[in-house]
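Listed after this line are the structures, all set down as structure tokens.
Each reported figure results from applying straightforward, stated rules to the coordinates on display, with no laboratory input. This is a predicted model, so every value here is computed, not measured. Cβ atoms are built from the backbone, for glycine too; each structure is taken alone.
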Structure I
Amino acid sequence: MSAPSHSSPPSGAHCSVVGLLDDGWSGLSAAARARIASAGCVIGAARTLERVAAHLGPQSTCHTMDGAFSRLPRWIEAARGAGAHSVVLATGDPLCNGIAASLIDKLGAHAVEVLPAPSTLQLACARLRLPWQDARIASCHGADAGEWMTAPPPSDALQPGAPAPSPGPAHGLYRLVRAVAGHALVLAFTSPANSPDRIARALLAAGYGDPGSGEQVRLSVVARLCLDDEAVFPALSLEDAAARSFPEPNVLVIERRPAAEADRHADALPATTPLFGLEDLDYLQRSPENGLITKLEVRAVSLARLALRTDSLVWDIGAGAGSVGLEASRIAHRGHVWAIEKNPADAANARRNARRLRASNYSLFEGKAPAGLDAWPDPDAVFIGGSGGELAELIVLALQRLKPGGRLVMNFVTVENLATATATLDAAAAAWELTLLSAARSQPILDMHRLAAQNPVWILTARKETSR
């Protein structure tokens, strides 16, 4: 593939995607200026077309793509049929969350020339003197999905299957919040709806503002790049950023930094918390004796039986305090966990535990399964820790909805529930495997130690056959 020249595009390319910044014509390369001046068809947002209007030739036809993105290939092909070259104006680097990828996909790489400007994210890091080779890039462009979460309504006002306070993957801020969970430096394209203040509120709601995590999150906003009134707002706290507005357009830099020692004592669990195998008392519960929590040893084996991948979609039915589902969300950090719990006190603890772990890929519903589960996506793995008397129905539903090769894992402490489960699996011709886990933990006695037995737990595993 030939390199771009000042005079003409590469052979075979009938569309040039030109990156443009708010300094307009003066910031363009000679090659980009030549493409625009000679183009027969120029396509762009209204504000970008205004910046080059004085330099278009008499042969140029302009199309505004605001709200008409799907028509771009048609305009480009029409210009090609008339023997004209097309230019599509983009912002910054068109290959960085920009329009070029879509055009290459539709027209073919041979047909598209890309002449980038520096990305606005690159320029923002330059303004902040911030190395960005390890950054994760996220985009908040798209439909306005509203605030990330609000305070949950009273439990008696919730319907079974009602949305949890933490949104799922369809929310416009989901990818950004998940990027922050996995990366110390995130660079974000904002939008008028998904603005820096809304993003700050989302991170606060996800638990990032809570002391005790061993981290602090700082936001830097770089606004109106390359304009006379360019502004930089460096290293703002989440609380500060959430309470103010910023000039538009803008981009956002999110940094997770080590916190001061004085911040390491409070409610949030530290960022160094292991992926799974948390101590039982790390979880808020009704009480260590009476709370619904799957003990560490049983939890570890159950998670192993679920055979999770990093992108698994998981159901947690009868979530209790959330221990299994929350640790599943940490293992499946590119996936998502949908959990349901009927007891309001346990559901409240599960929500608090999710916040303490900043588990933004965990959605909790308060209600009694199977109500509401029809709205959940088909899972790769299902864990049943409590059934509320609907065990057989839940097993049948799980087997129907599981993806091929998916796992169903259940915990039982009573012979009757185990018998119901195995009979239901047999009736469905589902192969199963049973493990009895009887663990004992050391306890001090005088100046010695003894082993104290825990309740034995049956771990029943079924696997949905793969399609042949």
Structure II
Amino acid sequence: MKPEEIAAMSEDEKSWTLEELEATMLPSHAGNKEGRDVIFSWLAKYQEAKASGQNAINGTVGSLLEDNGELAVNPMVSKTLREQADLEMSAYAPLPGLPHFRTMVQELSMGDGLPVIQKHGIHMDAVITPGGTGALYMSARNLLSPGDALLLRDLHWGPYNTIAKECDINTATWPLYGEESQVDEAALTSMIAQLMNDQDNVLSWLNDPAHNPTGMTLTYSSRARVLSIFAKAAKDNPDKGVTLFIDGAYAAYSDDHHGWGHTLAEFAKECIWPGNLLICFGFSASKSHTLYGQRCGALVMLHPNRAFVDKLVEVMLHTGRGTWSGAARLPQATLHSIHSDVDKYVGWLSERDRLQQMLNERRTLFNARCEKEGVPILPSHDGYFAFLPHDTPVQVAQAAAARGLYVVPLNGGIRIGLCSIPTYNADRAAGILAEAWRMSA
């Protein structure tokens, strides 16, 4: 290219506005996307208050912090990670994941329910994903068609909607809890039936135990009822595909870590598993092994037909290859090293139990003060969060922030991150929330 041609190209006669650039450069489906969410904006407010010298309480983040405000890191995990050979740090992993990792993650997901499930003819396999979000994405991309609706509880993790949008699917909801029990069976049954009238496949994401953003955990009987509703819907509609995806991201910090493994074992033992029913379990090492940034998760799939499970693996691998190529090898090797060595396992488990106890202490203090003050938080049993329903959540969050407590206003209420509130401030945080709640009322 001649110099005069380069000079001519360097001068743009048109002065572009941002709106014009968006309209010209971005297709309509991309132009309305936003990359930041409300959680990080309220975290920024807390950080600003803290930097100014305020005695502020951080209830915004979704990572477990020690009482001194530092990220809680399991020392056995970080030590084992650093001990891995250069090969494990640098080499690609097989696309489905390291074979020993894939076997191990089934055990971590189902616990002592695994041999019972397998004994009764249910086959299982796992595919490595970049975090639990990768497992969710794989299911949305492959178990629904564009334009279908994904079934969620009406209160759920916000990025569920983002994933659905990226996969060109809609969402439908059923109530988080019933008036007389944990499960609104009539509403769930009705919503599944409505979806079956409109589409060939039903996929539901159920975040349990230690639900985000409430901390609610289903009891054994509630889990069994939910499973039976999906199984009956499949049995009664053999021309429809039905998938229940259990998002177990916070299972390690619940009182019954392998509750769904026990429920599925009992179901496999006592019931006939319809061929058009698929159960998926989303595993995440982010919380259980404090490996948030390593992005290590897995999609575990359960079905009575081995050939179909094998086909599912191929389908999911295609999506992974075309989206993130392959998942990291290092965290897979690290987890296997821990769970195949008794001393390392005991070290990991001891620290995991300490962190769970810390969360339990915070929740006990917070719940007790809320009950004393009459603050109507939703039932909060396990995990990282508590939730206060409210019609004007931003107003409550602003009133709380004015008193030194920073929480996250979401649609329908306020999420309180017990995971990031120091134990010594849990009672005080509940007291501030009570003041803010009364003011808004």
Source structure (of I, II) for relative contact order in percent (Cα under 8 Å, 6 or more apart), computed value 11: I
Of the structures I, II, the one that 1.64 was derived from, the read-out being Cα Rg over 2.2 N^0.38 Å, for residues 106-185 alone: I
Top of I, II by distance in nm of label points 7 Å out along Cα→Cβ at positions 258 and 354, largest first: I
With mean count of other Cβ atoms within 10 Å over residues 298-305 derived as 20.4, matching label from I, II: I
Identity of the structure behind -15000 (criterion: helix-only ellipticity at 222 nm (-39500 (n - 2.57) for each DSSP H run of 4 or more, over all residues; to 500), calculated), options I, II: II
Comparison of I, II by mean count of other Cβ atoms within 10 Å over residues 314-321 - largest value held by: I
Distance in nm of label points 7 Å out along Cα→Cβ at positions 378 and 410 from the coordinates reads 0.7; which among I, II: II
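The value 17.0 for mean count of other Cβ atoms within 10 Å over residues 42-49 was derived from one model only; which of I, II is it? Mind showing how you got there, number by number?
Numbers: I: 20.0; II: 17.0.
So the calculation was done on II.
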Given 52, 27, 18 for semi-axes √(5λ) of the Cα gyration tensor in Å, calculated: source structure among I, II: I
